[in-house]
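Below: a set of structures, written as C-alpha cells.
Readers should treat all values here as calculations from the given coordinates under stated rules, not as data from a laboratory. Source: prediction; values computed, not measured. Cβ atoms are built from the backbone, for glycine too; each structure is taken alone.
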Structure I
Amino acid sequence: MPIASSILRFKNPSLYQVIDQRAYRLINDDELKLPSSIENQIDLYLVYLSKLRDVCKNNNIPFKDADRILYEIDKKVNKKIKLKNYG
C-alpha cells in the first residue's frame, strides 16, 4: 500500500497522498495495520484520503504537501513512540 500510494502521489499529488505509518498515526491516533485483502487495503486508503482532506481543510495544510507535513509533525509529537517494522 505505501508503495502504491507513492506512485499515485507522484502521478497526481492534488488527488493522492502517500499513506505511511506516521501520517496515519497522527490522523487516526492508532498504528497503521494493513488488511490482507487488496479490496480492504483500497477501502482503507480511500478512507484515509478522506480523513486527510478533512485534516488539511481544518488546519490549513495544502493537500499536495500533507504527507510530508504530517510526517514531520508526527516525528516531533510522537518521538518517544516507536514505529512498527522499524529498527
Structure II
Amino acid sequence: MKSKRNLTRFTYENTAFQGWRLCISRNGATFTKYFSDKQYGGGKKALEAAEAALGNIKETIAKSRKVEGKLSDTTLRKVEKILSNA
C-alpha cells in the first residue's frame, strides 16, 4: 500500500505503530489522526476508515464559512467530532 494525498502509510519495523496517518491543513487549521492496523483489523480496513474520515472532513470544510480567512469555531468543532468518532 502506498501513501496518498493527505494519507501517509507508517510501516516502520522498529516501532509499535503500523497504520495510516490522516493530516489535512486548510485555512490556518491542521487536523491529524492516526488509524492503526491493529485497531481497525488490518491495513485495508484502516485505510478505508481514514479515507471515509478524510471525505467527511473535506465535505465539512467545503461547506463551511470563513471568518477573516480562517475556519469558523463551529467548523473546527465539527471536524474534531468527525475525527473523534472515526
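When distance in nm of label points 7 Å out along Cα→Cβ at positions 17 and 73 is calculated for each of I, II, the greatest value falls to II.
Distance in nm of label points 7 Å out along Cα→Cβ at positions 33 and 49 was computed and gave 2.5; which structure, I, II, did it come from?
Values: I: 2.5; II: 0.9.
Only one of I, II returns 2.5 for distance in nm of label points 7 Å out along Cα→Cβ at positions 33 and 49, namely I.
When helix-only ellipticity at 222 nm (-39500 (n - 2.57) for each DSSP H run of 4 or more, over all residues; to 500) is computed for each of I, II, which one produces -14000? If you can, show how the numbers build up before the last one.
Values: I: -19000; II: -14000.
Matching structure: II.
Here semi-axes √(5λ) of the Cα gyration tensor in Å was calculated and came to 27, 12, 10; which of the structures I, II was it taken from? This value belongs to structure II. From I, II, which structure was relative contact order in percent (Cα under 8 Å, 6 or more apart) = 32 calculated on? Checking each candidate, the match is I.
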